[in-house]
Structure P
Amino acid sequence: MLKIKKNDRVEIIKGKDKGKTGKVLRIEPARNRLYVEGINIVKKHTRQQDQNMPGGIIKKEGPIIISNVKLVCPNCGKAARVGFEVKESGVKARICRKCKQQI
């Protein structure tokens, strides 16, 4: 089970965008990378495909290594480490290490 999931709010702790926060757009667990909205913007040069789709430079989000982000707890609002807790029903749940609340 991953500690960070799609639509989670994360804070960048390393790299050129250090200190910024954003929403996780998608995760690639096999490559250990994720994409965050508005973070690590890269420029991609595209050719003209047909008359309706002109070529040019497109700005889009690039991948970030998962270890370079921390989850922002929705309860306490701080970037915190994530832990796991097994409930009485046997369900595994993510918890914030700072406020001990379920995420």
Structure Q
Amino acid sequence: MIGFALWCVCGMAMIGLGIYAFFARKPMGFWANAEVFPIADVRGYNRTVGKLFCLYGSVFILLGLPLLKGQNSPGILLSILGVMLESIALMVVYTTVIERKYRKK
């Protein structure tokens, strides 16, 4: 139960980051320690990145549900692999869709 609570805190942090992105005036960075590329529509970009982070946090919390079954549940493998695949999908969507759409030409 404590593990799931901590898992939810991490997911809620991602959702909070997404909500922060909705109201940010400067472009929200996606990659750690990297400058944001030149953006044509900052408000639209921040809204899209905010939605992406909120969706990531929600799915992250759902993937933690096997933690409620007990300490030695084999379902935790689903959580670990699911988060790995979700993170890869997040990066792919950002680079192929969002970056291509909002990069200043």
Structure R
Amino acid sequence: MTARPATKIRLCSIDDVADGEAQRFDVDDFRICLVRIGDDFYAIGDRCSHQDFSLAEGEVYPEDLEIECWKHGSTFSLTDGEPQSLPATRPVPVFDTLVEEGSVMVVVR
């Protein structure tokens, strides 16, 4: 099986996501939860690994770099996608982000 080449995709302008907030973006076959904390952006898969609920609708915990699934309360690390609390036990995917000319870009594979 051939690996999919990395592709850089524009999600939004840096001003489209408020500090401490999350927003969902649908890109090709990916549902991405983009979180802004200060000048940093984090992108993880938007589907809770416990059940198929949007993480972008959950609460962001800036001090812990985590987001909480609004339905059952699992929290996920924004840096590595690992669940930090039950009921989720599997990680969600993490995507590299970068800012170019005022736009937030995500790298998908």
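Read-outs: derived from the displayed coordinates by stated rules, not from any lab. Since the model is a prediction, treat every value here as computed from it, not as a measurement. Cβ atoms are built from the backbone, for glycine too; each structure is taken alone.
Structure values in brief
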quantity: Read-out relative contact order in percent (Cα under 8 Å, 6 or more apart), computed value 33, structure in P, Q, R; calculated: Q
quantity: Which of P, Q, R yields 14.8 [Kirkwood radius over Cα pairs in Å, calculated]; calculated: Q
quantity: Ranking P, Q, R by distance in nm of label points 7 Å out along Cα→Cβ at positions 28 and 44, the structure that comes out highest; calculated: R
